[in-house]
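Enquirer: Structures for review follow.
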Structure P
Amino acid sequence: MGLVVVGVLAVLVAALVWWVVRTYNRLIRLRNQTQASWAQIEVQLKRRHELIPNLVEGARGYAAHERTTLESVIAARGAAAEAGLGIADKAAAEDLLSVSLAKMLALGESYPQLKADQHFSKLQAELATAEDKIAYARQFYNSAVQSYHTALESFPGNVVSGFGGGHGRKEYFEAGAAAQEVPQVNLA
């Protein structure tokens, strides 16, 4: 009888250890997925940042008197490319850059020669592709964060996450109010 009880207890302890290890490893996998998806966002943002100087240079010749618009794009790019920003600050800086870019791209509508310039059109198309990739990467990252948060807040993740491993909430990469405004361009 004593051996049976010891055997049952051993099986229960082994099952509990397996359950804790499995849950802990799932939290690690989800945390790593959020980090990898954030890295993908940064790759796409860097790609967009690299396109901007060429766009500004192309527009500069056609819209020389639109200096403030072009300078705002350059300043917004500098702020967005700044290292060390947290996710919320990065999102705000990227939103400001998006608004500035929209104003600059609206210049193409007012300057037919600029709109017809093949180099500018190609860069504009590359920027549109980059924006699509950023939107996809943002959606994937936010989905990974949501899955991670669900695992952290649900049983058994909420119990196991207390054992260590640096499990904490991640920030979502959300569009701010500036990105949702339609840019107004006044060429008068």
Structure Q
Amino acid sequence: MRDIERQRALDTLALAFAADPLIRWFYPEAGQYLTHFGEFAQSFAGTAFGENTAWRLDGFSAVALWLPPDDPGDDAWMAKLDASVPSEKMADFRMAVTDETDDPTTRYWYLALVGVDPARQRQGLGAELMSRCLEVIDKDHLPARLDSANPRDIPFYERHGFKVTGESQAGRCPPICSMMRDAH
């Protein structure tokens, strides 16, 4: 994906996550959110652009950033959060994500970020994009995993075969729901 396309994808995600409970807990003021979300998203799921696992629909109105199995990842996204989120919030967040029970030997696809431009929501774009992504992912016959702090999104993921595998919460950090979809 070229730089201009990457920016369009990040812009769509910024619009889509403007009311996300976890992200807005990190950045409650509009200026904070607008300043920091793009850097966070780029560092959290940026390898999807290089791995060609950043998918979009309809002029970037729907975007999904998937991390493939064996993606080495890094902790740059956590460093971005450390630099931009108050330390007491980071302490709660770290405790919440440390509570996750993830088997490190299991290979899976990870849905880092998915969103639809609010002006285009309720038109089926999210479902269409998710279905297209899962068709590609299912060719690997591996499970898929995601984490969500937005309870309104859970039924959407369940319609696509994801099941809640746990919830973690610490301090004032919003609950984070972990979900898995079996290999197909």
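Enquirer: If you rank structures P, Q by relative contact order in percent (Cα under 8 Å, 6 or more apart), which sits at the top with the largest value?
Expert: By relative contact order in percent (Cα under 8 Å, 6 or more apart), the leading structure of P, Q is P.
Enquirer: From which structure (P, Q) was distance in nm of label points 7 Å out along Cα→Cβ at positions 60 and 108 calculated, if the value obtained is 3.0?
Expert: Q
Enquirer: For which of the structures P, Q does the calculation of FRET efficiency 1/(1 + (r/R0)^6) of positions 52 and 84 (r between Cβ atoms, R0 = 25 Å, to 0.05) return 0.80? Show your work: numbers first, answer last.
Expert: On the way: P: 0.80; Q: 0.30.
The correct label is P.
Enquirer: Now, a different point. For which of P, Q does P(r) over Cα pairs in 5 Å bins from 0, in percent, calculated from the coordinates, equal 1, 8, 16, 21, 23, 18, 10, 3, 0?
Expert: Answer for the origin of the read-out: Q.
Enquirer: From P, Q, which structure was helix-only ellipticity at 222 nm (-39500 (n - 2.57) for each DSSP H run of 4 or more, over all residues; to 500) = -13000 calculated on?
Expert: The value was obtained from structure Q.
Enquirer: Looking at structures P, Q, which one was FRET efficiency 1/(1 + (r/R0)^6) of positions 68 and 140 (r between Cβ atoms, R0 = 30 Å, to 0.05) calculated from, given that it came out as 0.25?
Expert: P
Enquirer: Suppose distance in nm of label points 7 Å out along Cα→Cβ at positions 12 and 76 works out to 2.2; of P, Q, which structure was it derived from?
Expert: Derived from Q, not from the others.
No value in this document is a laboratory result; all are computed from the given coordinates. Just so you know, these numbers come straight off a predicted model, no measurement behind them. Cβ atoms are built from the backbone, for glycine too; each structure is taken alone.
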